[in-house]
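The following blocks contain the structures, represented as structure tokens.
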Structure P
Amino acid sequence: MMKTAALSFQHLLAMYAGAILVPLIVGEALGLTSEQLTYLVAIDILMCGVATILQVIRNRFFGIGLPVVLGCTFTAVGPMIAIGGEFGITAIYGAIIVSGLVVLLISRFFGKLVRFFPPIVTGTVVTIIGITLIPTAINNMGGGEGAADFGSAANLSLAFGTLLFIIMIYRFTKGFTQSISILIGLTVGTIAATFMGKVDFSAVEEASLFHMVHPFYFGMPTFEWSAIITMILVAMVSLIESTGVYFALGDLTDRKLQEKDLSKGYRAEGLAILLGAFFNAFPYTAFSQNVGMMQMTGVKSVRVILVTGLMLVTLGFIPKIAAVTTIIPSAVLGGAMIAMFGMVISQGIKMLSGVISESAGNAMIVACSVGMGMGVTVVPELFTQFPSSIQILTSNGIVAGSVTAIVLNIVFNMSPVKTKSQTAVAHQESA
């Protein structure tokens with residue numbers, strides 16, 4: 001039992017930084033109070049556990065039954081900040097509810113829809129999302145937007161010191177230590193900030209030892225079309241990411257996955273997304289870092305992951321532990337964000353690297369989609385003269401870039417009409 005607990009705790013540590021960073025980043029961007037931020041972190045930890053348990057408990061209706069850990073997808077961070085900034089936090093949860101329902105509805109058929117989301121599309125979407133997150137990281141490095149000491153030597157030294165420490169840990173360690181480099185960097189950066197007098201412990205002192213969760217803590221959800229479309233796109237990308245994790249774990253555990261297994265896995269994620277919205281948490285996806293942990297330890301037990309899920313649920317009921325994470329200064333968080341968001345961009349580039357050179361069309365898909373996504377992000381008023389029905393697709397850079405990628409992929413790679421140059425290339429390859 002002790003061995004199982006130790007292995008489970010390792011998995012918890014491996015995913016913990018990713019679990020707490022999402023609510024911290026979103027909560028700070030939306031200007032939540034320390035009490036609200038504590039609740040957001042606590043409920044996210046708890047729902048990570050619930051989502052993981054839903055996935056590992058295999059039954060007739062849901063759960064893939066693989067040792068998979070679920071956590072909030074970083075793909076959702078940028079879209080949630082944008083939605084919250086424009087429509088308010090309740091619109092985030094309205095959009096997540098609808099996206100969860102969509103995932104449940106398409107879970108049986110998603111395998112057939114994957115062809116509309118090949119690596120050229122998903123890689124482009126992930127890259128756009130990563131790029132649009134960087135300004136948030138830079139603002140935090142300075143101390144947070146609107147801070148009186150924005151860009152001060154103290155804030156910049158904390159930010160770059162944290163980033164440098166994370167890089168050094170990542171460069172000169174291996175295995176488990178390397179996998180929790182972000183968590184170590186946040187801890188060391190916060191300790192340094194404490195000695196500089198930049199850490200306020202009042203949130204920890206005021207937080208209760210135990211609390212019950214509250215449905216719709218931030219208010220009843222509201223529904224906005226552009227927000228809903230954004231979160232549905234995020235859900236599609238997350239399902240594709242999870243599919244890769246499922247097959248990787250299937251290979252690790254020597255289990256050949258059937259279509260019905262994938263459907264139950266998608267259904268579990270849809271339930272997790274819905275429950276997350278109900279309790280004001282986040283959309284969830286399979287965490288790939290825990291796959292690396294299994295490869296490192298050689299332990300592939302579902303029981304170990306089940307205990308990890310139970311640990312997360314237990315921690316979620318203890319606000320004092322959640323409050324500890326909320327004292328991390330913005331500058332320290334900003335330094336870690338550069339590494340985390342940079343990895344999102346890196347993942348997008350990695351997804352594109354094998355396909356962007358396959359054809360001139362793929363290069364054009366990436367060029368136009370990233371250009372459109374960044375352009376609308378920088379100049380959101382570009383399409384304000386258009387009818388509101390069209391602005392649904394153009395008011396958000398991530399949606400604009402994603403829709404551009406999907407449409408251009410159909411034009412270049414799925415359309416039956418071929419250009420002369422494409423036909424010539426096909427003939428040369430066959431020859």
Structure Q
Amino acid sequence: MAKKIISPGGSLNGVVELPGDKSISHRYAILAALAEGRSTLANYSTAADCASTLECLRRLGVEIKSQGERELSITGAGLSGLKSPRRALDAGNSGSTMRMLAGVLAGQTFTSTITGDSSLRRRPMRRVIEPLREMGAEIKSRDGDLAPLEIRGGKLRAIDYALPVPSAQVKSAILLAGLYADGVTTVREPVRTRDHTELALREFGATVETAKREIRVEGRPKLGARQLAVPGDLSAAIFLMGAALLLPGSALTLHNVGMNPTRAKVLDFLISMGAAVHVASVQSQNGELLGDINVGHAALEGGTVSGEQVAEMIDELPMIAALGPFTEKGIEIRDAQELRVKESDRIAALADGLRRMGAQVEEFPDGLRVEGKSAGKLRGVKVDPKGDHRIAMALAVAALGAEGETAIQDAGCVGVSFPEFFTTLERLRGRAVKGSRG
């Protein structure tokens with residue numbers, strides 16, 4: 001398996017145009033497939049997860065063509081135009097693909113199976129199975145909770161559903177299934193999660209109402225094709241920002257990054273730690289906010305992430321934890337049990353990787369505490385990200401502040417969300433990428 005060698009030091013300087021936001025790309029592609037007419041999506045994500053969504057849609061009979069670098073045209077089949085796939089749909093490593101397409105498949109007139117790689121087949125699916133069954137779909141799963149999912153769709157009924165666990169993916173599955181139900185489907189959230197699905201549904205012509213933590217969608221809309229551009233991915237940007245914060249002399253600008261208020265709380269947290277982060281040129285595009293982020297080296301105090309912050313920063317928490325050894329007071333993350341059922345057990349993976357590098361880490365059932373500078377400097381070692389893209393990138397950034405070179409095993413896993421990460425990181429440092437096999 002490929003590994004990357006990270007040498008410490010240097011600085012990050014330059015301007016970066018990030019690949020499209022992974023979360024938004026999934027949703028735009030799915031809704032374009034259900035719309036009538038040909039949609040164009042610019043700056044579509046280069047992530048392997050988003051490619052999995054496209055491949056599943058192709059197997060459902062949707063025509064998708066590349067229009068050039070990061071641009072697609074999708075000829076929608078309409079709500080009732082998807083075709084029964086000849087073989088199982090493969091979501092790869094993408095929980096977003098599996099959970100959101102489950103909502104769409106629940107409303108079809110055919111039976112389909114959706115599966116994924118070994119990591120995805122270990123992730124919990126009961127949270128999406130139960131509401132879809134309540135809406136009228138018949139779903140079979142392995143051990144009652146795991147993929148593959150065999151979904152026999154049919155006529156669905158609208159429901160009023162309270163999410164037991166905050167999850168934008170489950171919320172989205174129910175709202176997408178609600179497109180096939182008569183009446184109004186309502187989802188109630190315990191805490192607010194990212195609202196890309198609600199915004200995208202409106203863009204494509206669905207009637208969506210939101211009030212506090214309630215979202216309602218009217219069934220059987222006529223969705224129309226759209227020409228949309230995907231903002232840069234903030235969850236990818238955070239790793240480059242982390243690197244710039246650690247390295248003296250850095251001056252980095254991230255251009256046209258998504259600034260959705262349900263995603264941008266991580267910037268507020270970084271600023272509260274003392275980060276030199278400034279946002280400029282904020283504008284609205286297709287219902288989403290985007291802007292430029294300027295970031296440079298800064299002394300960081302540290303802090304605690306807990307409660308509602310966790311749902312708002314769930315994808316950014318690995319990077320936040322990796323900053324811990326470089327802060328004055330350390331980083332503590334609590335109420336984050338959800339991290340245990342991501343692509344890896346992210347709490348355990350972070351604790352293991354950072355400890356190997358010399359950090360002092362206390363692990364809790366719902367999070368971890370990473371001690372600050374007083375615990376000593378990190379050292380370059382061989383680390384295993386457990387096949388998890390966000391762990392690999394977080395440990396790579398921590399390695400920039402270590403003494404000696406760090407070898408990131410199975411570094412190719414970053415392709416799940418940010419294939420260009422290592423080359424972008426080294427380009428901004430003015431260095432060549434060092435890698436090997438083994």
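Coordinate-derived values only; no laboratory data. Keep in mind that this is a model prediction, so the values were computed, not measured. Cβ atoms are built from the backbone, for glycine too; each structure is taken alone.
A few remarks follow.
- Value 1.42, calculated as Cα Rg over 2.2 N^0.38 Å, for residues 187-274 alone, assigned to which of P, Q: Q
- Answer label among P, Q for the case where relative contact order in percent (Cα under 8 Å, 6 or more apart), calculated from the coordinates, equals 33: P
- Given -0.49, -1.20 for log10 I(q)/I(0) by the Debye sum over Cα atoms at q = 0.09, 0.15 Å⁻¹, for residues 75-250 alone, calculated: source structure among P, Q: P
- Structure from which -23500 was derived, helix-only ellipticity at 222 nm (-39500 (n - 2.57) for each DSSP H run of 4 or more, over all residues; to 500), options P, Q: P
- Which of P, Q leads on distance in nm of label points 7 Å out along Cα→Cβ at positions 35 and 283, largest value: P
- Looking at distance in nm of label points 7 Å out along Cα→Cβ at positions 267 and 355 for structures P, Q, the greatest value goes to Q.
- Of the structures P, Q, the one that 0.95 was derived from, the read-out being FRET efficiency 1/(1 + (r/R0)^6) of positions 51 and 411 (r between Cβ atoms, R0 = 30 Å, to 0.05): Q
- FRET efficiency 1/(1 + (r/R0)^6) of positions 91 and 171 (r between Cβ atoms, R0 = 25 Å, to 0.05) from the coordinates reads 0.05; which among P, Q: P
- Mean count of other Cβ atoms within 10 Å over residues 3-10 derived as 18.9 - corresponding label from P, Q: Q
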